[in-house]
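Enquirer: Got some structures for you, see below.
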Structure 1
Amino acid sequence: MLRIRSPVAAKLILGAFAFLILAVSITTRHPKWLTDFDQSVYISIAYDLDRHGVFSNGILDRVDSIVTPPPAGMFIGPAYPLLVLAAMRADARFDRAVACAIEAYHRWHDGKTCEVYARPMLLLHAALLALGVLAIACSAEMLLGNRAAFWLTGIFAIAGLLGEVQLFSFVMTEAPVFALYSLTFALLLAGLKTSWRGWFTAAGCVLALLCLTRASYLVLAPVTFGLIAIGRRFTGGAAKPQWNDALAFAVAFAVIFSPWIVRNGISVGKFAVSEEYGSAALIERFAFNRMTAREFVLAFPYCVPTIGPPAVGHLFGDEAMDRFEWNKAGSFFHVGRATRLRLIETHQKLDPIIAEVTRNEMAQNWWRHLAVSLPLGWCGLWMSETWSLFLLPLFAAACVVAARRRDFLFLLFALPGLVMVGLHAVLANHYARYNIGLIGPYSIGGAWIIVCALLPRLRSIWPAR
């Protein structure tokens, strides 16, 4: 029987295994037309960068960039479009596929001759996901001090990603978000366990890259700063807040992130993180405030994967929760998007009017907004369908065990993912793609209960029997 003695060998094997499984699963999905969903935003920005040297808002700026250089934009962060650009320059076939899709979007032709091809991005997604799996498995080993937990956590994380593999077959940000999120908090754990300031510096750099991929993760910058300051209290280290470690994290974060803000001030005229992004998400979120009392109550069982939807459909009708599904006519998603497009048509920009729109909504529905956030948060907890049906209860049990043992490091590790669930419930929606960071805490929690609680108990009972 092969025994892996080297920690480096174990990590290489797990990473290679994760990449192989995920690469096959992603690349064998049905090919996705490159302008479906949010792909069009990312590939159009990469196209404008390549053809005009301008980081634009892509298809959102209403300029036919086939013939006209677009204005500078800042709707989304630069990290993912730059990855797409790198793939375009590395693979001429992908470059041609992107150009053809953008030309079809601007109605230069009907797109029937365009090749649906994104293999370099899909392989990059698999590599990033494998990196995230490895970071989660290393986090489990640091938290639990158990090699078996390393392997079981890695397997659980791979299984969770396979449940969402359809997401990763689109040219969208979920794979880098998962990788950067998981790596950030693996580095944070390493810093808390070893007290080496370099880990915190690295965590600041990686979190900045995450925020440059998806701006909503900026909320985790102060959260992580606080965790670094107080975290060593829970590892048997210093009792006083470690402000120097937190400051190293903050400086590293600022060094990587601040050039984006400076660029926006110079090129767009706004020293800000993004333009329209938050306003668009909030306006779409307001549509959920029209939820009925019946939908509010039914959301809790309905969002339990595998068993919830058929049970609610059987008892209350198949159309009872159609408004929760993004692909159903009249859904909250479609209502919110229609409202956003209507406001853009009338006012051109959302940022100048978002304060007034928010005041009007909160004046009438502030209590509904808070109440509706409860089922949206609950629904956001159920990642990866049936996988979470198994691991979410184990994660909850691990949290209880950690609290009873006063082993708070696991709770600190899980906290950022739960913060993001709450943020998205209040400001965005409940869809799984926004809470993909939960795969790490769930996988580690499940491994903890199985390896460190159930198996030792079974071993103690077995000889007696």
Structure 2
Amino acid sequence: MLKTCFGFLLAGFIALFFVDFEISTINPIIELSKIANGILCPSFARFTEIYPSIFTTVAIAIVSITISIIIGSIIAFFYNQWYARAVCIALRSVHEIFWALLLIPIFGLTPLSAVLAITIPFIGIFAKVFSEIESESNKAPRQALSKQTSKLSGFIYTILPIITPAMFNYIRYRFECALRSSAVLGFLGIPTIGFYLETMFREGYYHQAAGLLIIFYMLIFSLRYWLKTKILIIITLIAFAYIFKSENLHFYTTGYLTELTPWPLRSTQSFHDWFLEIYKLGAQGLINTISLTQVSIVSTAILAILLIPMSSIKFVSKSTKNIFHILLIILRTTPELFIAYLFLVLLGPSMLPAVIALTLHNAAIMAYLSVGLCDKLDIPEGVYKRKLDSYFFWFLPQLFGQFIAFLFLRWEVMIRDSALLGIIGIYTIGFYIDSAISDQHLDVALALIILSGLLTLMVDTTSHIIRKRLRLEGITTCVQI
């Protein structure tokens, strides 16, 4: 395990030479003071103007989750078949942002584009997770049934009651993810919360931006109160009616499939020149994406290790723990794209805002998960005089296996998030995809999206192999938050 950790540290150090760190704003202190003033004095003056975007954000999340649960549950029955796994891997390895970039030319900047962009990868995710939950469940009740009992009846009456709590827990978490994704898609122009947030930050309306962020946090934190069966049925019906109303159903398919076809098949350009263009853009984008991820994962591990004792009742007072607990919840709830855009405004365009955003968000998640384990451990009495010594020489070694497992699970997510940060001007592969679509080179964009998916698949496979070799596979997929 130590060799693997040293390898990641070395990879992160080497990646520093490929990462562009630069502060290009004239006076970031002045901008920082404006942002801080906006956070301390949030404004809700434009609430009536942005109210429809809040409903749109929720409606997109509800419809996406509903459709993906239904289809994902069906595919989960066949997930042990290679073709089902292959389809799910292909669906979930491409980020929602990139699906949206492909769908917007067809459906326009409508909620339907966002619904489909979230639903497609979520189908693959739900199928995988539901299949794993079922495979890890207690099979004793099913084995007690008669051999004449059909598989479907046996599943409904023996397995389903056992796995239902775990499935609902994961659905609740995935709904929170859908809300974040729905908000983030606003950066592409879809009328969700993210659309107004990006506009407010770009125009320097930090008071209003802070107020909108508070509304977003309240939306996330209030899930436990309104995410209940009776209320949810009514909201779901309203959401479906809103998403599929006639105003949202626009189709622009003329020539779209033709534009996705490689340019050499439609002109006299040689395949050599076309592949050369893909190679140049793809190579630079992949190198930047991998470098950004490796630097971020090392900084995430370091910051998380420092945050754990500051958030655990074993080392700090209850009031301090509560303060850091709230901080961790806010950071893990805020999408990386929001944080990155904030620091992009503050520091200027470079990879530094992306590293900060990925580190803060993922370190908060890592610390949040690890603190729960840390609080359950008991410290040996009279062995360590200082709490700091007890943390580094007792608690951290006890947590290390779980911590590394969490870190490798986040690695898979971080590579996708590094790619998507390209849409705000950071030179990852997402930047070149967005640029290709803006230039109407949809064939190039599609090729780059496939490369991005293959990169995600490679990291996913590598992470799985490393966790298996280190015997860290006992960590359930449901902790991937």
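Enquirer: Compute mean projected area of the Cα convex hull in nm², for residues 103-198 alone for each of 1, 2 and report the one that scores greatest.
Expert: Going through 1, 2 one by one, mean projected area of the Cα convex hull in nm², for residues 103-198 alone is largest in 1.
Enquirer: Given that distance in nm of label points 7 Å out along Cα→Cβ at positions 95 and 415, derived from a single structure, equals 1.4, which label among 1, 2 identifies that structure?
Expert: Working through the options, I get structure 2.
Enquirer: Still on this structure, I have one more. Work out FRET efficiency 1/(1 + (r/R0)^6) of positions 223 and 439 (r between Cβ atoms, R0 = 30 Å, to 0.05) for each of structures 1, 2, then name the structure with the largest result. Spell out each step's value before the answer.
Expert: Working: 1: 0.95; 2: 0.15.
Between 1, 2, the highest calculated value is found for 1.
Enquirer: Taking distance in nm of label points 7 Å out along Cα→Cβ at positions 215 and 231 for each of 1, 2, which is largest?
Expert: Comparing 1, 2 by distance in nm of label points 7 Å out along Cα→Cβ at positions 215 and 231, the maximum is at 1.
Enquirer: A value of -24000 was derived for helix-only ellipticity at 222 nm (-39500 (n - 2.57) for each DSSP H run of 4 or more, over all residues; to 500); which structure in 1, 2 was it taken from?
Expert: Details: 1: -22000; 2: -24000.
Derived from the structure labelled 2.
Enquirer: Taking FRET efficiency 1/(1 + (r/R0)^6) of positions 119 and 367 (r between Cβ atoms, R0 = 41 Å, to 0.05) from the coordinates of each of 1, 2, which one would give 0.85?
Expert: On the way: 1: 0.25; 2: 0.85.
Source structure: 2.
Enquirer: Turning to a different aspect of this structure: Which of 1, 2 yields 15 for relative contact order in percent (Cα under 8 Å, 6 or more apart), as computed?
Expert: The value was obtained from structure 1.
Enquirer: Of structures 1, 2, which gives 1.00 when FRET efficiency 1/(1 + (r/R0)^6) of positions 63 and 279 (r between Cβ atoms, R0 = 41 Å, to 0.05) is computed from the coordinates?
Expert: 1
We did not get these values from a lab; they are worked out from the coordinates using the rules stated. Quick caveat, the model's predicted, so the values are computed rather than measured. Cβ atoms are built from the backbone, for glycine too; each structure is taken alone.
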